[in-house]
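Every number in this text was worked out from the coordinates using simple rules, so none of it is lab data. All values reported here derive from a predicted model rather than from experimental measurement.
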Structure P
Amino acid sequence: MEYTVKTINELCTKITDGSHFSPEHETNGQYPMYSVKDMEYNNFSNADCKMIGQAMFEKLSKTDCRPLKNDILIAKDGSYLKCAFKVNEDLNACILSSIAILRPNLKNIDPDYFVYLMRTKSIKGAMANYVSGSALPRIILSDFKKMKLKMISSLPTQQKIASILSAYDNLIQNYKKQIEALQTAASELYKEWFVRFRFPGYKNSRFENGIPEGWKVEKLFDVAKIIYGYPFNSDEFCDDSSLNPVVRIRDILDNYTNTYTSETCDEKYWINPNEMLIGMDGIFHMSLWTGKRALQNQRTVRVTSKVKNLSNYYLYFSLYPQIKALEQMIVGTTVAHLGDKHIKKITILIPEDKILKMSFERLEPIMNRIYSLQQQITNLTQQRDLLLPRLMSDKLEVE
């Protein structure tokens, strides 16, 4: 294969970043205003993003803050090495300056190939040379434009490579949609039975103090095992996958970690499948862990049921609104911190045995199916990531 070496500036018709002005969140705003924290592997998350109204959207759209089809978005701040993806259609959204827009020259470059190239380990490593700041690492865009990329010259070959890698991502996306559907079904069951109290036989139930007779309100510590993470030395963290994987706060939502350590610790710090993890700093991320077996880092808390027929999924739905309420209430000098004192105040509504058993029989299979799908996603992700550098070099011929 023939290669060419060009600067990012030479490969793009436009390189810019988002708005350096952060507008106020509008309760009735219909347009997302994304920042780096909203970036995922192939898209944005709307979970906690800022919303703006029509007038602000139109104003910012005129200043190149609106990503268009085939733009490549790069996270500039903080987790810049993690995020780069292609925009598949003009977005009815704007971005803040923590994200950079690269508009590739489509005459010479396939945008899907370009974004996969930006995800290779060698390019990620080289990007570190264009970063400034210790508290908040940030790509300096004026210097970043000068970064040189070695890329395959042939556009058809670029397209073939992108097609191979996209097949993995499309299958991963399909599994994610299945997971979302299962999560919605489980969430609706929980709300119907334990929020609206329309559980089987509810019409014949009596209520006392706002809850069905025979149901109890228990302290979280009485019905669940609580384990706080181990204080690993962050200076020992690396990307050597032959060592012990470690889950940090930033890994909780992804259910995936690329952080490893040579340190060892007690067996109790190994995370088991479907145990709940909660981040204790900043945004209190929550998930039922479906990633590979890994160690639990400090400033995370692990929650797992210790009561018969009390599903971890039930615990998750019970805890989620309470943790998110604490996230809004706890104010620190620079970042919110969830502490043991907060967790000890949390209570859980426990239904009577018959309903608890029925909920377990419905929630547990859904949780296990989600775990199985996530394992397939993890395997596909690993296969794609192993294939990526080989396709980008001459180590694997593309017919």
Structure Q
Amino acid sequence: MLLRRTVGLVAAAGVAAAAFLAPATPAVAAVTSGAVFNNPTVAGEQYAIIEHLQGLIRGATAGSTIRIAIYHFALTRMSNDLIAAHDRGVNVRLVTDSQSRDYPAVLDLIGELGTNRANPSSVTVCTTDRACIGNAGTPIMHNKFFLFSNTSGSANVLVQTSSNLTNGNAQSYWNNAVTLVGNTAVYNAYVNYFNDLAAQAKNNDYYRTTSSGNAKSYFFPRAGSSGSTDTIYNMLDENVTCEGNTSTGTETGRTIIRIGMWYFSRNPIANKLRELADRKCWVDIVYTTMDADVRSILDGHARIKLYRISGDYIVHSKYMLIEGTYAGQKDSKWVMTGSHNYTNAALRENDEALLRIQSAAIHDQYRSNFWSLRAAGTPQT
């Protein structure tokens, strides 16, 4: 009797232990702020940005809203995920350039979501041969951003990227994406900009900014004709100091400016970079396309280094990193990234977004990517 009772107690204890030790359903990891980069030269890393976005789409909760503004949208793997999200109760809103109108991915989404902006889900295709907002010159809706009101338990998630939703952007282009979580003011600024894109209210001087916490957003087009109305020029002119750092920049405390850029054609920016190099800043630029005037301004300076990526692979990112003194803050680290090339069209004509973030951790992620770009580039003499 005692043996039977003992065995019973042991068995009961074993059941209880098994119940206690049985793994619960794993919680979905919350989204965190940080950067993701693809590497077109390594098969396993080509779709890193796309996979990051797919994870956020799949994590979107019923009743939440996904907003996407994208220039080229050709990946049906993405449209399929968005349709699945919509089927489980997520509101999905898309704005895309007219050049994407006939892609099967967009046609599938139009078939699922419709085009009525009064509905919780819809697709807006910008005016043919125009941007959604920009209406001067030959504008395009060149944005590449994603907004998630709630995904994987995180609210107000913003992803600003340089990547279009195409195979070429994964397999042949170097791109970047930065995720910012919980900055409500900047997130809402993007939402307002998205709504204006969807409304297609033409405005050739749309330019507006919002600053909150460690981030600031900038939306284009911006009217003007001089360097004083060039946002990147102003960032450099008004904020960069070249000396006096103690823990960032060069070994002698000089500020370093690093630029990864698909297309660079704005002379005022080039002139300002050379002036800063004269003041003992260091300037490293990796690019694919650079106008002759810009190249002539930047050439021949000991503290300006140029590297070009061309051929089978190109750099499609559009970012600037500042390590040193910016906005009066010594030993600080900044990232300026988005869809905004250093071209006149990006400044004056196109629908574009630019995001500035002060973060040592995110800056250092971009710096590592920059070193990879530089290693893949050819030094220009």
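Using Cα extents along the principal axes in Å as the calculated read-out, with 74, 52, 42 as its value, let me know the right label among P, Q.
Structure P accounts for this read-out.
Looking just at percent of Cα pairs over 26 Å apart, for residues 179-370 alone, which of the labels P, Q belongs to the structure with the highest value? Write down the numbers at each step before the final one.
Values: P: 36; Q: 31.
Structure P gives the largest value of percent of Cα pairs over 26 Å apart, for residues 179-370 alone among P, Q.
A value of 1.25 was derived for Rg/Rh (Cα atoms, Kirkwood Rh), for residues 187-234 alone; which structure in P, Q was it taken from?
The correct label is P.
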